[in-house]
Structure 1
C-alpha cells in the first residue's frame, strides 16, 4: 500500500493500523524529532509519523505545548535537552508574527520591524545550536489571510504582505549561510494549495489547528522529504521511458521526423516542457537514464530531432531494447553503481509502472497518468529529489556517473517475472477479422514497423476482400489488464494452401511487448488453422532496418528453421499434430458476434 496516495481521512482513520503495519518493517532507521509549535501540531505529527515509517524511519517525537515554541527553546529548554533530538522542527505561522508594522510605516520602520521579528527566531536558533547537536528545520511564512491594502499591500511599507516577503527573504539568507538551519518553504506550499484552502479559521478558533487537513498533509510530506535529504535518502536518478513520455508517438513506427515535439502544437509543446523540466533536473545534479522497449539505434534518433531539448549526452545510461524494464533498471543501477532506492521511474504505461513497482519496490514510480501536461507536476509534487544544499560535486554528478556507467554494463533476470505477468490479470479478445475493427486493422498493418515479421502492407479494400475469402485466416488481438484496455494491438494473417497455412503477416504493437501476447495469438491461429484441416504453419521473416527485434521470433516459438536466403530472409515451420497450448498468463475472452 502506497500511503502517499491515500487521502487524509483514510490516513487518520486507519492511522493506528497503518502504524502497526509500517512499524513491523525491518531495518527502520531511528530518528528523534522535537516539534516546537506555534499552533496545535498533533495532526501534522501523526501524518509525519506515517510518512516517515513508509520512508524507512522509526521516529520518536517530542511536542511542545500549544504556542510555547519560544519558551521551550529559549526560556526553559530542559525538557528539550533531555529528549536529545536529532532534528528540531520549529513550526510557526503568520499568526505567530509579533512585530507587524503599522499601516503608516515608512521603509525604515518596516526594516526595523523585520529585524525585530527576525531577532526572535535567530535567538531560538542560537540557543538550540548551543544546547543541542540537532539539525534545525524552520519554516518561512505563508502570506496573510487578509490584504488590508488590497494590491497595494505588497507595495506599501506598512503592508503585511510586504512584511512577510521581506522576513522570508531574511530567513532565506540565514539558512543559506548556516548549515545547521534548514528552511521549510511553507510560503510555496501554501501558494500551491491556495490560501483559501490553506487556512481553516474555524479549526483554529476551536482547536488552535492552523491549517486545513490538506495543509497538514502538505506540511508532513514536505517534512518527510527534508528528513530523507538530511539522512542522504534523496533520490538521484530519473529513469525515463521514450515513446509517449519524452515525445509523442512511437518512433519505431512513425519515424523520428513524425514524433510530436516542439512548439507548433499543444501536445508537442507539452512534451517539450517536460523535456525542459528533465534537463533542469539534470543540470542540478540528477542523473538521467533511458529505459525503453525500443530499437536502440532508432530510439536514439529521437534526440537528433531539431526540436528535442534533451540530447544523448544528457543521459548517464541508455537502455533501449526488448527486455523487461525492471531488468533494465537493475542493469542501469549496476552500471551507475547506485542503489535502486535512488531511482524514480517515469513511464506513461500503467502496466509497465506496475511491473517495475512489483519487481523492484525500492524504485519510486509516480502515477503520472497518461496526460503529458501533468508529468512534471506529478514528479515535482513527489519531492523525490529534495536537497538541503547544492555542491559543486552535485552539479558535476552527471559527468562522473556517465564515465562510471561505461565500466559496469551487465544484465540479469528475475525468476519471478512470470508471477507478475499473472498479477496483471490480462484478458485478451482474439477473433477473426470483423467489420467493426477493419479500419483499425488497416491502420495497425500500415503503421507497425518494429514487431512486424514481413512489413507487408494492405489497403482497407484488400483487407475486406481477404476477410471474406475462405482461403485466408485473419485474426486480431485486443489486450486489457487491471489498468485498462490497450486496444487492438496484434494481427496474424495466414494464407491457406491445402494443409499448410502461410503466415503472411504477424505484427504487434510494441506497447504490449513481453506480456506473452504472441503466445496467445499463436494458440489462436493454431486453433483456427486446425479447424480447417491445416497441419503445418509456415512463417517467414523478412528483415528491415526497423524489425530486427523479431529476427528470432519464430525460433522462440519453437518453429523449425527451414533455411536462409542471401538477403537474410529466413523461413520457419511448425507442425500442429502434437501442438500444446503455450499461453499461461492471459485469459481469453469469448468473442460475441457483431454484424
Structure 2
C-alpha cells in the first residue's frame, strides 16, 4: 500500500536521532557467521556493558561533530552503544545530507517523517558509527492478532466462543510445571496502545478468579507513549493477560515504544539491558521482503542492529520469543473495506516469505496451532490455518482509493525459509533441519518457526477488549498469543530450575526436539463458518499455504508450519534440566 507525500518538513521542527556506536571491543563477541557456526558467548549484564559497550572516546568524537553542526546531545548510554542527538530539521538535513518530508501512511493514515535517502555518515565517523535512526519514522512493523467471528451475543464469553480458552486452561492443557513464575520477570514489547489497572483487576479477579492481580509495570521507551485506543490496546491486554494468567506470580514489565524502526530497536535494547528477564515476548514483525515503499531508508542497518541486540540477549541468557506471522506462507496482509469498516485480511502473495525478526537466528520464532480439548485434556491440536475460501472485494490501495482484489478472511501460521539468512544455523544443522523454500528457484536457509502454540482465532484466548468493543471480554488469537505463552512458560521453568545458567533456548529446543518436551503437530483442520458454532473436520495433514505462495505441509518431527510443536511443560522442564548438565559451565 503506497504512502502519500504531503510536503517538506518545517526547517524549525525539532528532530531527535539515535546514533549507534561500534563496540569498543569486538574480540570474543561472535560475528553472525561465527554464531551460525555454533560459537556462543556467556556474559553477565555488567560484563556485556563494560567489555562490549561503546567507548568514551567514540562518544566524544560524535558529540564534537554534532556540536559543530548545531546539534546537541540529549541522552547517552555507552552500555547500549547509544547516543541521542537533538536539533532542528534544517541542521539535521545538513548534518546527514538528506531532505526530510512528511508522508501519510497508506495502511493506517498516520502522518510520519521520512528522508528521501539513507543518512550519510561523515567520513571521519564512518569507522565508529554503525547506525543512524530516528530521521525515518515510517511505521514498519505490524502486530499479529486475529479476532474470532462471534456466533452469538451473550454475556458469558465462553458461551459466545465455545472453542476458546481462558489462559489458565491452556496452561493446564500444556502441562506447565507447578510453579507460578515467582521471583521471575517477563518483558513484553508493545508499539502503541495501553492498559488500565482497573481493567486488569476486573479480568484477573472477576473472570479468572484470582485473589489479586499480577504485578504489571508500564515502561515508556524514549519516543514512545502509552495510550488507550481501539487499534492496539487489545494487543496489550492479550499479551499481559496471557502471561499473567499462566505465570501469575511473575512480574510483567510492558515496554511502550514508537511504531518505527528506531522505537523497535530502543525497546529491544532497553529490555535486554534493564533486567534479567526469563523471557522477552514480541508480537510484532514485518515481511523480510518488505517492498521499498514501506521500508525504512536504513532498513539494512536496522536489521543488523536488531540482530546485534538479540545477540546480546543470547550472551546474557534472555530468551526472545517472536511471533512468526498470521498470513500463512505468503505473509500478505491487506485491508478490506466492508460496510464502512476496515478489516485486516490475508491477501494471496506471489511468493513465500518469512517474517522478521522471528527469522533472526538469535530469536525463537513461534508459529501457531489450533487447540481442541475436552474434560481438561487435548483431543486434537492442528496447524493453524483458518483462511477459508478465496474471495474478491475492495482492498485499500491508499487512504482514498480501493481496488477489487482477492483475499481471505482469517489467518494462518507464518513459517518458511528465510531469504535474509541463507546459512543454516548450527542448531538446525545438527538436528538435520534443512528445508528448501517453496519459491522458484528454491533456496535453503534459516527455517522458521522453531516452536508453536495455540493461535487460532476460533480457539484463541478470552481476554479484555479495547474501549467501545461489543463485549468486554472476547476471543483473540494469532501467533501474537503464542509468543507470550512461551514467555510465561519460561518464567515457570526458570523458577523450577532455581539458579539458571546462561543458555540459548534454540540450542536446547533443537537438541530435544524429538523428545516429549514438545507436542508434535501434524494434523490440519477444516472449518465451516456457515454453521454456528462452526463445523470442524480434522484432516491428516495441516499446511500454511496461502494460494499462489505455495507454502508448506506439516510432517512428523520438525516442519515449517509449527517447528517442533507446542510445549509439554513438565517434560520440557525435565529435558531442559538434563540438557543443562551437559553444557559448559
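Laboratory data are not the source of any read-out in this text; all were calculated from the coordinates shown. Predicted model, so just to flag it, every value in this text is computed and none were measured. Cβ atoms are built from the backbone, for glycine too; each structure is taken alone.
Quick notes on this one:
- Label whose coordinates, when relative contact order in percent (Cα under 8 Å, 6 or more apart) is calculated, return 9 (choices 1, 2): 1
- Structure responsible for 22.9, 71, with Rg and Dmax of the Cα atoms in Å calculated and labels 1, 2 on offer: 2
- Which entry (1, 2) yields the derived value -7000 for helix-only ellipticity at 222 nm (-39500 (n - 2.57) for each DSSP H run of 4 or more, over all residues; to 500): 2
- Source structure (of 1, 2) for distance in nm of label points 7 Å out along Cα→Cβ at positions 121 and 161, computed value 2.0: 1
- For 21.9 (mean count of other Cβ atoms within 10 Å over residues 81-88, calculated) the corresponding structure among 1, 2: 2
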